[in-house]
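Take a look at the structures listed below.
Just so you know, all these numbers are worked out from the coordinates, no wet-lab data involved. Here the structure is a predicted model, which means the values were calculated and not measured. Cβ atoms are built from the backbone, for glycine too; each structure is taken alone.
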Structure P
Amino acid sequence: MNLTLAAALALALVVPVGQRDKKRPNDPANDPYTQNDPEILKAAGIVSLGGFDFGKSGWTTTKVDELLASNEIRWVETEHFKIGFALDSYKVKLDEKKKIIAELTRLKAVMPKIQPENGTLDPWVRLYLTAQRCEDIYKRFLEITCAEAAEFADGTGVYSGGYKGEGPYLGMKEKYEVFILPTEGAQVTWLNANTGLSIRNTQRWHFTDRGAISVVMHARQGQLRIDAALHGHIAFNLAHNLYDGLNHYSYDTPVWLHEGLAHFMEREIDPEHNSFDSGEGAVANVTSKSNWRPEVVKLINSGEATRMAELMALKTFSELKLPHHFTTWSMVDFLMATRPTEFAKYLWAIKRNYNEQGLPTGSKLPDWHRDQVKEIFGWSYAEFDEAWRTWVLAEYTKPPGKG
């Protein structure tokens with residue numbers, strides 16, 4: 001008899017039948033809310049609960065499960081995202097209850113077995129809550145960029161009517177990937193295998209061979225054990241990735257604009273928990289303050305507010321100091337409050353620096369940036385600074401409840 005077969009038969013005799021047939025905890029069949037039912041999945045906008053490509057070329061959810069075998073990773077693919085979620089149950093805090101009940105009530109409309117009033121979120125509920133939040137963030141990004149009706153490439157490489165990216169996901173070929181892990185060790189293991197990096201904090205990555213933009217994070221970083229902080233952190237990083245992906249990630253765009261947009265989208269969700277970018281191996285300048293308005297006013301009144309020309313000169317996230325974070329958020333806040341349509345045009349214009357062939361190029365970007373500010377807003381950099389300062393001193397000094 002073949003020795004391998006003999007060993008398998010011997011194992012079958014030792015292990016009880018019930019245990020041999022038992023599915024792993026993260027098997028979709030164990031999900032009590034969808035039970036992998038095609039009708040429920042379709043109603044919930046779920047494309048798949050695993051078995052899809054994820055990470056670098058050649059990797060799938062199955063391969064990731066094998067690499068991180070000690071983690072129970074639940075997978076979900078939605079219209080615009082592929083998500084891996086490996087956190088445990090979460091006990092809802094009193095100040096989170098109202099928000100989470102509202103979110104779960106929306107989910108219950110398509111997953112009737114969900115109980116919004118339940119004070120503990122099990123891993124399956126957290127997976128679907130994360131998926132719903134990601135799609136909400138995507139929708140908000142479309143609103144900010146006025147891209148609800150925008151047409152993107154179909155992935156064939158044929159550009160009819162001008163360049164529209166490389167694929168249907170804001171211009172990317174693949175859906176945006178989100179990976180939420182329980183520990184630093186799990187993150188480092190996955191990152192090292194997929195990118196060659198050993199970064200201990202949240203990492204965004206463009207898998208250029210697949211045309212997919214990813215973010216990986218772990219719950220032992222900062223306050224991410226708190227649901228509200230995790231929600232905001234996802235929004236912060238997706239703001240970066242979605243803007244990188246808009247009209248395809250062909251070149252890097254201004255650091256100030258990225259960080260300001262990310263802060264704006266995170267703080268719309270919850271200003272109590274804030275994320276900050278830094279360079280690889282660097283420690284970000286951070287604050288625990290939730291009200292940033294007084295800080296911006298102080299910077300302006302002291303003459304220490306960073307000017308637009310200085311912000312445009314920043315090349316890397318490692319150059320960002322705390323005053324930069326306050327300022328970039330406030331500048332985006334200013335544009336969204338006073339010139340939202342022009343701001344959307346500006347976000348698009350920065351991604352449309354084309355060469356003579358009508359394809360995106362990173363050449364002469366500083367000049368392109370300056371020209372777009374003038375053409376779209378009608379301001380020089382100095383005029384932008386003055387308009388922003390005037391608005392801040394009028395709006396941020398109003399008594400509470402007055403705007």
Structure Q
Amino acid sequence: MIKRDFLKLFGLGSLALSQSKMIWANRSNNKWEAIRADYELPTEFINLESGYYNIIPQPTLKAVQKHQNSINKWGSYYMRNHRFNDQDKVVAALAKTVGTSEKNLVLTRNTTESLNTITKGFPWKKGDHVVFARQDYGAMRQMFYQVRERFGIEITEIDVPMHPKKDKDVVDAYKSAMKPNTKFLMVCHMVNITGHILPITKICDMAHKRGAYVMVDGAHCVGHFNFNIDDLNCDFYGSSLHKWLAAPLGTGLLYVNPKNRDILWPLFTERVDMKDDIKRFSHIGTLPCQHHLAIIDAINYHNAIGPTEKENRLRQLQRRLTDALRKNPMIVINTPEDIKRSCAISNVGVKNMNTHELADTLMKEFGIFTVAISNYGSVEGCRISPNVFNTVDEIDQLIEAFQTIAERQSKLI
């Protein structure tokens with residue numbers, strides 16, 4: 001009886017997902033409309049800010065609730081006898097999704113925790129030199145400022161080229177900042193404020209030739225566009241699963257290249273005698289296990305849509321917006337035009353208009369929710385991050401809103 005009950009732990013997510021797939025099949029002429037029906041969305045505004053947190057579709061949300069009920073029913077028995085075996089299953093499924101071995105991956109609560117584990121556990125020496133970008137996420141930059149105060153490292157911040165003509169432009173921006181004592185690079189896989197996808201493998205290859213480690217901030221990448229971590233040749237990688245994979249809040253991953261496991265001190269200690277074992281980084285206390293279990297349900301939903309089809313849809317929505325606005329002389333697009341260098345996220349500004357005023361106008365007058373990005377490196381504009389539940393019509397409403405605002409501003413010049 002006990003075994004049968006535990007075998008049901010993952011069951012509801014699959015059932016709810018099967019029901020959704022049947023609905024999608026019956027409405028194959030508009031799959032995205034059917035997928036939209038899986039989301040409970042506000043009617044008060046159009047949500048075009050999925051970059052912070054992706055709303056969970058109903059099949060996954062129902063699975064979270066089922067897992068919560070099962071764990072609550074079995075209590076400490078589950079936590080002591082089944083929790084870690086189930087966590088191993090989740091890690092294995094996640095590793096397959098991101099293209100690496102489960103021996104290289106642990107679950108965390110978010111990208112910040114993942115990358116803090118690396119920066120706080122790295123064996124810094126006074127005078128070590130670190131390179132990262134002004135467009136990098138603020139919390140990550142603050143980590144290194146603290147390391148500088150504590151260990152006496154040197155820091156160089158660069159500007160990532162906004163509209164590179166070739167990968168070499170980006171690689172050279174990091175290369176030119178390196179010194180003989182450069183120990184470490186932090187690089188965004190996708191710049192969170194502009195949606196710019198960087199050539200990570202080429203950056204890693206360049207840095208490794210010069211004896212530097214590379215830590216990749218992949219907060220916006222898993223579940224967003226297709227890649228394999230192993231192909232990146234990076235040393236460390238962190239991502240948040242509650243973003244584009246649409247897993248529950250407080251789920252993330254940390255990848256550590258096997259050759260680097262023993263050079264780090266874990267942020268939370270599992271056992272001091274553990275060597276060459278990725279699980280030495282996995283002890284972070286008691287957590288809401290239902291969120292970890294639901295990562296599998298989020299992966300199943302992602303796979304049911306089709307990772308490539310999802311990526312293409314997200315890119316289509318972004319390109320519909322940015323292609324329509326690029327020729328407007330009053331509008332600034334802070335996202336590369338090269339189609340390979342972005343996916344869902346874009347950044348759009350209006351000349352001679354405060355970015356916070358722009359975001360407020362979009363929300364209050366046009367009922368469109370975005371986020372203002374201001375004084376962040378050289379970037380000024382609203383981040384637009386559509387999701388699979390957004391429609392072409394909603395993008396067209398945003399295009400019209402930007403054009404209306406831009407026309408007003410042109411009359412003020």
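Structural remarks
- Comparing FRET efficiency 1/(1 + (r/R0)^6) of positions 33 and 81 (r between Cβ atoms, R0 = 30 Å, to 0.05) across structures P, Q, the highest figure is found for P.
- Origin of the derived value 3.6 (distance in nm of label points 7 Å out along Cα→Cβ at positions 185 and 249; candidates P, Q): Q
- Label whose coordinates, when relative contact order in percent (Cα under 8 Å, 6 or more apart) is calculated, return 21 (choices P, Q): Q
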